[in-house]
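Input: structures, listed below.
Every number in this text was worked out from the coordinates using simple rules, so none of it is lab data. Worth saying up front: this structure is predicted, and the values here are computed from it rather than measured. Cβ atoms are built from the backbone, for glycine too; each structure is taken alone.
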Structure 1
């Protein structure tokens, strides 16, 4: 059954004015102009077909209709406040089983988890970093972040962002103020399962670096390991710009040049929960992931 309620903005302005007995003071509490409050009250009076305030040179006073409406609004808000307080104090919690790429879990999510916990203290996480190649590998999880160059079939995916590759190394490899030459540097590689990702080949092809032999070097299982090796001065690395933001800010890693490549890999959020309550929590987590992550862009690696 549909309900026809008065305009909510008008009710809000009326309630504020009724509480303080002044359009001006109400406007200050609502952070709007006095004229805006007055207009909203007039809209409500037109909707009801009767005046809610007596307007006099000395100020405003509630009419009988205004007193009745103000009392009902106060009672409604008190009930809403009581229910909201009860919901906040409830001990019922939700545990989400989440699968993440290792570097994403360590370098992106972990430093930000306290932000999410402040917003939603009733949601707990069980976080794993199991390798996943298809939706079948994620059956035991409520949601996941997947590092891939395309979406999987039969999965509810939202793209978080594409990667952005940049070239970095430790400042210890600079000589006389000049960065290391790639033809002389140790190249740091990343595995994707059992196969080494062609990150260096893609980089050199994109920038026409025909003089660089992309085969030799050191190969690691995760982008996090590559970053740590680069910080230690083990060689030059092509990495996800977002994942090395702290190192770039502190100066423990430096860009060799201003070249970069977007994609083709990216981070995708997969909603997998079938339980309605858990699905609602997954939606909150997914929405929270999208906002802070979209502005950044990044690079390679296992993730």
Structure 2
């Protein structure tokens, strides 16, 4: 695989990965449209007026089109929120996005829409939006992304997964790629996917105000039943579970936020049983951290990179 980060080729066990969206957030029918373009415009702070999920989603549901673009990285949760609410994203400079970045995004479908006159798009609007919604349900849900990881590493029959983050407050703070991917695995495996430490804002027993966390908690927070995290039963026995190889695979949810138990994991798990997610907004392969990801892949670990 070639990549835009300075390497002509990358190891076979480096994979692209993208943001995703919980399937419960995808609408079942196309809402009535009352305006051409959604009011919120990226980069124009005076349009950032939505402080709750309902109002934020409604502006897309009521609009034919929603403008979006690259932020610090190409991948952005807003892209998926526009799609999930039955709105066509007008993605600025999408043609400049590297091939393996936002790898799962419906670029081809959008290019086809963009090639048409706007009047023709509006005339056949339901057809285009239903096509995008079908694609979103099939490829862009959190469950689809979790299954993509398992299929990519030939572990589609994995029954138990340990999902590890670092041990500091920073490590368990919101991280869209880590949080959404973990949500997918929890949806598939319930408490047979154990996250340590518990990513508290993903659960419905979170004690703080969801709107005070990153992105006001919209789309990703408070969706998991607290009963599918058996904290007291499993946290204390993690070292023994690693030693006894009680998990089929171990996933590091964000390499930049820490790798707890890494020495112990490497003693009892083969590199091809370990998954490492790189959630960074952008990549400059002159940086030490980027070289370490390449080196991990060369050593046999499964490395999934967001901005590949």
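Computing Rg/Rh (Cα atoms, Kirkwood Rh) across structures 1, 2 gives 0.97 for structure 2.
To test your reading of the models, identify which of 1, 2 gives 0.65 for FRET efficiency 1/(1 + (r/R0)^6) of positions 116 and 172 (r between Cβ atoms, R0 = 41 Å, to 0.05) when calculated. It must be structure 1, since only it matches. Distance in nm of label points 7 Å out along Cα→Cβ at positions 60 and 244 computed as 6.0: which structure among 1, 2? So the calculation was done on 1.
With helix-only ellipticity at 222 nm (-39500 (n - 2.57) for each DSSP H run of 4 or more, over all residues; to 500) derived from the coordinates and found to be -11500, which of 1, 2 does the value describe? Answer by label: 1.
When FRET efficiency 1/(1 + (r/R0)^6) of positions 12 and 268 (r between Cβ atoms, R0 = 30 Å, to 0.05) is calculated for each of the structures 1, 2, the largest result comes from 2.
Given a value of 14.0 for mean count of other Cβ atoms within 10 Å over residues 132-139, point me to the structure among 1, 2 it was derived from. Going through each structure in turn, the value belongs to 1.
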